[in-house]
Structure P
C-alpha cells in the first residue's frame with residue numbers, strides 16, 4: 001500500500017512495515033545488509049502531520065514510525081523514529097493494529113500530540129502515566145475503525 005493510504009487509513013498505534021522492494025542481502029555482506037535494513041523495516045505509527053504551506057512552498061503530509069529504543073538498565077539513551085511523507089516511493093503494510101479497548105497515551109491533545117505509550121487498558125495507562133509524567137497527556141481508547149462502505153452519505 002502507498003504512504004498516502006497509510007496516512008489516510010492506518011490508526012495511530014499500528015505496526016507498519018516498509019520496503020523498497022529489493023531482496024535482503026546475505027548476512028555475510030554486512031555493509032549491504034546494514035544499508036538494506038535502513039531502507040526496509042517496521043515501526044509503530046506514533047503521529048501524523050498534515051501538509052504545511054509556508055509561502056510558496058508546501059511540506060507534504062507525513063507520518064512517523066517509532067522503530068525502537070536503545071539504552072541499558074531501564075534508561076533510554078536513544079529513540080529511533082523514521083518519518084515518511086505521503087509521496088514516499090516505498091511499499092507499506094499494516095502488520096498489526098492495536099487491540100480494541102487498548103489505550104493510547106498521547107503526549108498532548110490535538111494535532112501536535114504523538115503516541116508515547118500503548119497500554120492494554122485504562123488503568124495500565126494511568127499507572128504508566130504516573131511513573132513517566134507527561135503533564136499534558138491525553139488518554140484515548142482505541143476502537144476498531146468503522147468499515148469504509150465506499151458510499152457517499
Structure Q
C-alpha cells in the first residue's frame with residue numbers, strides 16, 4: 001500500500017469513528033498533503049422545504065472537510081475553533097462534495113478554506129457555498145480510531 005493510500009485509509013477510519021458522519025453517509029474520497037475531500041449522496045432526508053440540500057448539511061460538510069484538511073497536516077488531534085460559511089446559490093444535485101485545503105498551518109491554529117460543490121448526474125460541479133475556518137491543534141491526543149478499514 002502506498003503512503004497516500006495509507007493516509008486515506010487512516011482518514012477513513014477517523015471518519016468511520018464519527019457516528020453523525022456515519023448517519024449521514026459521508027465518505028472521505030481524498031486525504032493528504034493539507035487537503036481533504038468529503039462527499040455525501042443527496043437524499044430526501046437532507047433537503048429543506050424547497051427541495052434544496054439543507055444549509056445545515058452544507059455546514060456539516062464544510063466543518064468536517066476543514067478539520068480533515070488540517071488533520072492531514074498535523075494528525076487527528078484537531079478541533080474546529082470556528083468557521084464562516086457563505087451560501088452562494090441553492091444546493092441542487094446528486095452529490096455534495098466539500099473540497100478543503102490548508103491555507104496556513106501554524107503550531108496551534110491552522111487556517112483552511114473549503115469549496116462546497118453540488119455534483120449533477122453528469123458529473124458537472126456547481127459551486128454553492130464557500131467556507132473558511134480556524135482549526136485548533138489539541139494538546140490532548142485522541143485515541144487511535146479502530147474498526148474495519
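Values in this text are rule-based calculations from the coordinates and carry no lab data. What you see is a predicted model, and the numbers here were worked out from it, not measured in a lab. Cβ atoms are built from the backbone, for glycine too; each structure is taken alone.
Values as computed for the structure displayed
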{"read-out": "Computed -5000 for helix-only ellipticity at 222 nm (-39500 (n - 2.57) for each DSSP H run of 4 or more, over all residues; to 500) - originating structure among P, Q", "value": "P"}
{"read-out": "Rg/Rh (Cα atoms, Kirkwood Rh) - structure with the largest value, from P, Q", "value": "P"}
{"read-out": "Comparison of P, Q by FRET efficiency 1/(1 + (r/R0)^6) of positions 4 and 60 (r between Cβ atoms, R0 = 30 Å, to 0.05) - largest value held by", "value": "P"}
{"read-out": "Top of P, Q by distance in nm of label points 7 Å out along Cα→Cβ at positions 36 and 100, largest first", "value": "P"}
